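Engineer: Listed below are the structures to be examined.
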Structure 1
Amino acid sequence: MASNSGSEDELLESLRNPHTEKLDQRAKELREREEAQTQKAAQRLRELISSNSTLPVTISSIRLIGSGPQHTRRSFLDGLFAPILSANRGSSYKLSEALQEAGAVADKLRRFDIYHDVSMFVDKPDPTDPSSTPTDIDIWLQARERGRINLKTGTDIGNVEGSAYGNLLWRNIFGGAESLSLNASKGTRTRSSYQAVFDAPILSDPDKRITLDALASSTYKPWASHEEVLKGAGVKYSWATKSGTRHQVGYTGAWRQTTNLAADASPTVRNDAGDSVKSSITHTWTADRRDHPLLPSRGYLLKTVSEIAGWGPLRGDVAFWKSEVETAAAMPISNGVSFTTGLRAGVLYPLPVGFGGPAQPSRIHDRFQLGGPTDIRGFNIGGLGPRDGRDSVGGDVYAAASANLLIPFPRVAKDTPLRLQLFANGGRLLALKDTSSSDVYKTIAQLADGLPSLAAGVGVVYAHPVARFELNFSLPLVMRRGEDARKGLQFGVGINFL
């Protein structure tokens, strides 16, 4: 055995050729030299553009090359490129303006989510072309197409629920950045959920989109002793303004069932058992100026959601006006420490179905629920507000607020998405006694009557690219009789935390 080991060592030593080491070193030096030359060339290009930024130019053509155009309609690209072709507008740009416009087009291509690695080049046209002029430039966009079919499966754990899911995404279906997403999941609380979403941009604009969706789900709601079965479909149109705010208008028709009641379900839940049809129009307005949607350190969010039900082709058997407002702000303190705060409030005002006859009280499907790891930490889901026996039956008016101090972990880079959290949050959820407008005002005034239900604690926050994860230790400080508080560890997963 000793002789064999010695022969192996001699063989390995013979393979360590000094010439090979020199070649590796030489290759490394060449790579470093090429990188340095590339950086110098890029710097010279920036200096050349800067010194000629006011030079008049005419964009004579824009071309998309690479693997990008294989499945994309020419008419779709023409709608994107035509507005900036100065050769067709009868006017010219300054060089800096032309590059800015072309850069905006490249950014739009990225935002359609059908390309990646979009890069831009500028060149002069063929000098032998008799139609070209000295001010003409050509814009070349090189893009690599994303995979058109994407299949993903996995499991999720969070918010006292575990589930398995599958997702099929089909991109660029008709060559105009359309997409079809099919989702299916089964879990411990969401027993089953099936959703199909078709999305398409309008007029080659990523900020103007039309969406068609259909949903069928069955969700177990132990805090209210029943299972909700939902089948519905809707259409939405969304757009963005020049200031960066976003709007979405939609129409939804849904058939809801309150079924599989527990043996000890409350009279309120039993009264709402059976079928219900809702037809509603919604509008959402969002102004998001935060530097990160899940772990912001500066900026603010303003959002309103308004819904009117009982009007439309289906009309349905419920009618109400429902409005929510959400605000959030974040500010840096020092050394990666930041302070965030949030406020949410909502009102549900019952209306007559078809706007004729008496208004009917709200149903459990439509009322607000408050409490849980993504809004009022330190309380279970549906832990705040009106109750009938052990059931949380929801409310018609609520307000909730939170304050969070986010601190980087010791000996961990400040730019990592991991933070320690100190928080305090609270809120109130109330029910209307009748459907009169005077009772709505009285109920809103009661929100300030006494201290809200409060909890504080400490935890760990991790901002994954697709969701935010929190593990908190919570201590309820103020709670009302019957409310379902939770002292100790609480785990939450979501994309919209208070």
Structure 2
Amino acid sequence: MAEFVQTLIEKRADLWQAIGQHIWLSLVSLLIAMIIAIPIAIAVQKHKRIAELLNQFAGVLQTIPSLALLGLLIPIVGIGQVPAVIALVIYAIFPIYQNTFVGISSIDDSLEEAADAFGMTRFEKLRRVELPIAMPVILTGIRQAMVLIVGTATLAALIGSGGLGTFILLGISRNNNSMTLIGAIASALLAIAFSLLIQLLQRLRLRTILISIGVVLLAFLGISGFQTIQNSSQQIVIAGKMGSEPEILINMYKDLIKDDNPRADVVLKPDFGQTSFLFNALKSDQITIYPEFTGTVLQGLVKGKYDVQQMPATEIYDTAKHSLNNQFKMQYLKPMKYNNTYALVVKQSFANKYHLETISDLRRVESRLHAGFDLEFIDRPDGYKGIKQKYNLAFKYKSMDPDLRYEAINKGAVNIVDGYSTDSQIRQYHLVALKDDRNLFPVYQGAPLMKHKFAQDNPRVVSALNKLSGKISERQMQQMNYEVNVLKRSAASVAKNYLVKHRLIGGDR
């Protein structure tokens, strides 16, 4: 409990920012869904077949898994708030449409006939009779949609949209239960608050409800416009993948840029998402720079087939640099020293018991192995597929979230996992990374990636970031990850300490 309170106090500024982002995503999505669903439900009142088809279609849309929907939207509209809002609107349409249709179609026929007898037009009947009577049912659908949106919006953090999902994902990534609880509790309280607010609206008159919705809509459109104006200024947006290591690196990038030019406007977006999300964001100018690894470039980002296992580090980097420039007009700066490659990891006690030092040694215990691999490792040619082919090994495995696999091996649920050579959990849980004696895993050296035009227009930024070229050993990176994940130090302070200690920036920054 003490740790929870301490984390809450330390992260209160970030929490308020995440709550604001979550509210913005939720309200904008809800309002757009209402604007779409309510008029359609009203328009098809006299067309039962069309109404039923639309109802079934909206229901089918709601069954699409949220991650799959976000994945489908990314190639079309990019990353950030736009795909998140589209996905949330799709999920919210069904309950609003269904309740609006049911609410109006359930009105007593005698009331409809009385309205016709008074000579009311279609619009007058809708405004004076149908909507006031159906409003409690409609608001119930809106309340259901709102609760659904608030819960689903946590996944928006996976594509750089912010919100309370950042706390949940960061908590899982850092093995910090307090952060996970803060994000989950705040999200639940937000859903309850919105539900109570909509319930309160049910007691108001139709005109008051419509005015309230209009005021909220105008307010958020104004906020959106202000944000757009702000974001149009010259900013250097540096993003990172999920985890402590990318966050340390992007803080280093910021410190190096600011040390050279204190007036530079640098914005950090940590935990922005997976590789494809960041790469698409860079292509669409949603971000300016992010750290990428040489092996990842050749294995998944550029066109062409490369035998990276047989290529030395310098050749991998040179090939990646030229391919990025030729295919995407991107500039790949000089890489750091350490090789953050894949590794197969076991407990020290397990390795000692069966005398395991290399991956080839696993043949002696092949029948005893129960692995936990993330989905990307399972499907990669330099992952489990390569292990089967190059080492002639095949054993039972489970797919699991990358941030949970170390917890699984520590608790004995599995006895071998995939990892990275700089993971802090190797030290934290007394694990051993087996030697890749047949050179399956290629070299993964990190370097800043940006568009070629930005590099040409900002030579000082390039020069500042190139100070990391050839710096940071695997042991140093693992130590920094350990300080963030285990010792709970901020990525910003760990990054700054390294740069100051190695005289890459001045100590007064």
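Engineer: FRET efficiency 1/(1 + (r/R0)^6) of positions 192 and 464 (r between Cβ atoms, R0 = 41 Å, to 0.05) was computed and gave 0.95; which structure, 1, 2, did it come from?
Structural biologist: Values: 1: 0.95; 2: 0.30.
Considering all the candidates, the number was obtained from 1.
Engineer: Comparing distance in nm of label points 7 Å out along Cα→Cβ at positions 256 and 408 across 1, 2, which structure shows the greatest value? Write out the running numbers ahead of the final one.
Structural biologist: On the way: 1: 4.6; 2: 3.5.
Biggest value here belongs to 1.
Engineer: Separate question: If Cα Rg over 2.2 N^0.38 Å comes out at 1.27 when worked out from the coordinates, which of 1, 2 was used? Intermediate values should be presented prior to the final figure.
Structural biologist: Details: 1: 1.27; 2: 1.15.
It traces back to 1.
Engineer: Something else now. If you rank structures 1, 2 by distance in nm of label points 7 Å out along Cα→Cβ at positions 176 and 432, which sits at the top with the largest value? It would help to have the intermediate numbers written out before the result.
Structural biologist: Numbers: 1: 4.2; 2: 3.3.
Sorting by distance in nm of label points 7 Å out along Cα→Cβ at positions 176 and 432 in descending order puts 1 first.
Engineer: So if we calculate relative contact order in percent (Cα under 8 Å, 6 or more apart) for every structure here (1, 2), which label has the highest result?
Structural biologist: Working: 1: 8; 2: 15.
Max of relative contact order in percent (Cα under 8 Å, 6 or more apart): 2.
Engineer: Assuming -6000 is helix-only ellipticity at 222 nm (-39500 (n - 2.57) for each DSSP H run of 4 or more, over all residues; to 500) as calculated from a single structure, say which of 1, 2 it is.
Structural biologist: Working: 1: -6000; 2: -18500.
Only structure 1 yields this read-out.
Engineer: Where is mean count of other Cβ atoms within 10 Å over residues 104-111 largest, in which of 1, 2?
Structural biologist: On the way: 1: 16.2; 2: 12.5.
Going through 1, 2 one by one, mean count of other Cβ atoms within 10 Å over residues 104-111 peaks for structure 1.
Any read-out appearing in this document is the output of simple, stated calculations on the displayed coordinates, not a laboratory observation. Owing to the predicted nature of the structure, the values given are computational and were not obtained by experimental measurement. Cβ atoms are built from the backbone, for glycine too; each structure is taken alone.
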